[in-house]
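We did not get these values from a lab; they are worked out from the coordinates using the rules stated. Predicted, not measured: the structure shown is a model, and the values here were computed from it. Cβ atoms are built from the backbone, for glycine too; each structure is taken alone.
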Structure I
Amino acid sequence: MTTAPAEEQPPVEKADAAAWLAVAAGTIGALMATLDTSIVNSALPTIQGEIGASSSEGTWVTTAYLVAEIVMIPLAGWFERIFKLRNFLLIAAVLFTIFSMWCGLSPNLLHMIIGRVGQGFTGGAMIPTAMTIVATRLPPAQRPVGIALFGMTAVLGPVIGPVIGGWLTENLSWHYAFFLNLPISIGLGVLLFVGLPAGKIDWGAFRETDYYGLAGLVMGLGGLTVVLEEGQRERWFESDMIRELSVMCVIGMTLLVIGQFRSPRPVIHLKILLQKSFFGVFILSLGVGGALYGILYLIPQFLAAVPDYNSEQSGMVAAISGVPTLLMLAVFPILVRKLDIRFAIGFGMFLYVVSCFMNAHLSPDSAGEHFFWSQIVRGFAQFFSLLFLNQAATSAVPIQYAEDASGLFNAARNLGGSFGLAAVATLHDRRLDLHTARLEETITANSLAGQDFVQHFGLARLSALITRQATVMTYSDLFWIFGMALLAMLPLVMLIRPLPKDAGMTVG
């Protein structure tokens, strides 16, 4: 009697060298794009002075990039279908380099804004396509490595951008924050040319364009981003510009929905948001994006306002959170096989909450060292929440919707960042006014301590002391609010579909 031989297992598919070169190209492109989101933040005061812009005008150097980037991110899949991946990314890389040089040579604000819009559009093309390369060029068993590399760009770009920008501004010139992209883009072009297969441009696809959706995305996302970025400075709906842009946003979103029904191939398939798992990923990405960009803004602002740190010192403190993320990257492919993805994301969100509450009790003596441990905790939070959300996004939809899922997921993170920054700007002003008024109420004309202080140090010193204390209380409030908002979003983790233990790396 003989036993039947055991069923032969198929060999594990492995990516070739060209596929890994493509992944490297996607990673570098995405890192450049996310880096340029924040690299000018620390150099902005210097840039404003040299191009003759006021502080309010100078904010458009950042806003122009963010608006263009967030419009392009969900459109990248559509452009990719027409131009094919290699052609599209090569065009984007060349134009990104040209616009970077344009920014570095800008003599005035108008030229700078034109260059930043161009950077935003072409940089936005390189973010979701990096995730598409991972989903389509790597076999399931090796996909977590690519996701870890892509997740690194999402975390490190915003974190190290201000550090690099601050160092270049302090030691060389702000122009090099843009010129830095030239040698990187040359290497990127070589990797793209070698690592991705050639494709024939499908000019006929323009005839099937979803013009409703195309116009809707530009109007809706563009209008919403400007409203969020500029709303507080313009006093929200007291401004004609904000009201008009809000109307444009509503019209744009309406056109986007109309395009879903009128076009056989919508510019982006919104129907994937109806899938419970991807909807959970989308909303959580909004929240994590808000925390990532909001807190990265809060820490340098506090350090500049209270202990009087310069941009380079503040950037170094902000960059601490990138260290745990980098150290954990090597174990991500192992953890994604072992951990329930819902537990990993939930654990990351919980660590974010803890890190926020650790900074909710600041004092006038708080300085960089007081943020060390909260930044370490935040670094682990970024690793678990962002990287596992990346994995969940690629796994929540069938592979034919990978481009749309990547576009919506990355747009949600950036849009969440805009929401987070808008919340910071609005709440900062309101809480500062509230705390200042309450502190002033405690010092009456009959207060002996107050009279004695004014007699010895003067009224100006008392006013400065009140402002300093109110500022500290305001930042403590903001960290507490971020913590509570993230805590409220934690139950959404249960919407995400768990991955099979033996197929945690599949798409679809």
Structure II
Amino acid sequence: MTRERASARDWLAVAAGTIGSFMALLDISIVNAALPTIQGEIGASGTEGTWVATSYLVAEIVMIPLSPFLVRLLGLRNFLLAAAVSFTGFSVICGLSTTLPMMIAGRVGQGFTGGALIPTAMTIIATRLPPSQQPIGTAAFGGTAILGPVLGPIIGGWLTDNYSWHYAFFLNVPVCAGLAVLLLVGLDHERLRLNQLRNADWLGIAGLAIGLGSLTVMLEEGQREMWFESAMIIKLAIATVFGFTLIAIGQVRSPQPVLKLSLIFSRTFGSVFVLSLVIGVVLYGVTFLIPQFLAVMAGYSALQSGQVVFVSGVPALLLMPFLPLAFKYLDVRVAVIIGMVAIGISCAMDWSMTADTAGGDLVGSQLVRGFGQIFAMMFLNQAAISAVAPEDAGDASALFNAGRNLGGSIGLAMMATLQDRQTFLHFNRIAESASANAAATQEWFGRAMAGAAGEAGAYRQLAGQMLQQATVMAYNDLYVVLAIAIAVTTPLALFLRPIPSGTQMAMH
């Protein structure tokens, strides 16, 4: 007989899963605002410093799809306790770091253990709450999960400005201590199933580590290394293909593959996966574009840019109390289309920026984008679980989360590459259209030479203005690309399966 009400212990378990996932998502971006200070204190160059952020993301993407196998092997409580304790330890290593290798080692450890906390949170909601209360747990969790990445830069910047960058990592110690207590109280002990090691899909496990790790590094470093002009990028591409080949062999040969990739080839779940991938592209792409644009055009600090990015999290806070009702009365296909259209509209609102655009001009689009994200992501969670059999929920959750994070890596790589290329393209077009013999050009040069350091100063001033305009035009192009990606994939929402009454909700 189905329970009507969850116990206090059930809610403690849900709180544990939500807090763990929140901390893991927060730590993706918490170092962004503090990165210049960290680089200076550990003696890292700008290029080397990016690995403080990249190493976490690479490790997390590798761990997320491995989580279902490790839960089966260790049991949910043992797995999460090990992850929480290890996450705390690696956070301390990061906070005590005095060299780049020490920092990267700590961030890799954080990524692996944090990646373990993310996909298991909604599994707890599905197994510990009755269907009638699952929308409450899902809505509360969804709000904090969306807020994690946007709160990171603000918290990291505030701690760095008022205390020290070390506290951006030490902050995890008391939180994870409380998390461990909640896990011990809220979850039941399970026996280890070490016999699963004998029949494990070792080819698939190796393939996930090699393939996803290499692909993520390739996407992160591709633009800096000029893509396939670099021997390193070529080697990473070969390693990616090799890793995915191992995964494919494991899918065929292993009686229980490490991850059930065949789910992606189902029309319904495949649509969910592609939509989550595109949302990841937009979500992480925009969090890259806004700080970059405001820093270049308006001279914003990382903390000021982070405050603008945070505006997109406001709708999540406001809509959280109403999401359970929305789950009950709104068709999942309608809800996802509403969310995707809102995200597309927000991109359209930003594709006409000028050199005078400041943070206040982006508030409206950020609010619309936040509304779209909460709707699209939360209902996609539920569409994903209704698309698979109950025994495949863990694999579906891992694929859903991995798809969103992989989309983030693709988005960041795409934004960086297109930004450079479009800026170069627009600069050349502006230069071609500026005729030296035109009366307007001659008049401008006359005024500039009078106020600048002669002819050379006037040329520098002109080049600076041309570059500024080319840069703005490139950023506008990027928002057009994101809007097109949303428009092309939104019809996939029509393939989603309506959520049956009483369906368990087990995703993030």
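For distance in nm of label points 7 Å out along Cα→Cβ at positions 81 and 113, which structure out of I, II has the highest calculated value? Write out the running numbers ahead of the final one.
Details: I: 3.4; II: 1.5.
Of structures I, II, the maximum of distance in nm of label points 7 Å out along Cα→Cβ at positions 81 and 113 occurs in I.
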Highest-scoring structure on Cα Rg over 2.2 N^0.38 Å, for residues 153-360 alone (candidates I, II) is II
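Given a computed value of 102, 61, 46 for Cα extents along the principal axes in Å, which structure among I, II does it belong to?
On the way: I: 102, 61, 46; II: 86, 51, 48.
This figure was derived from I.
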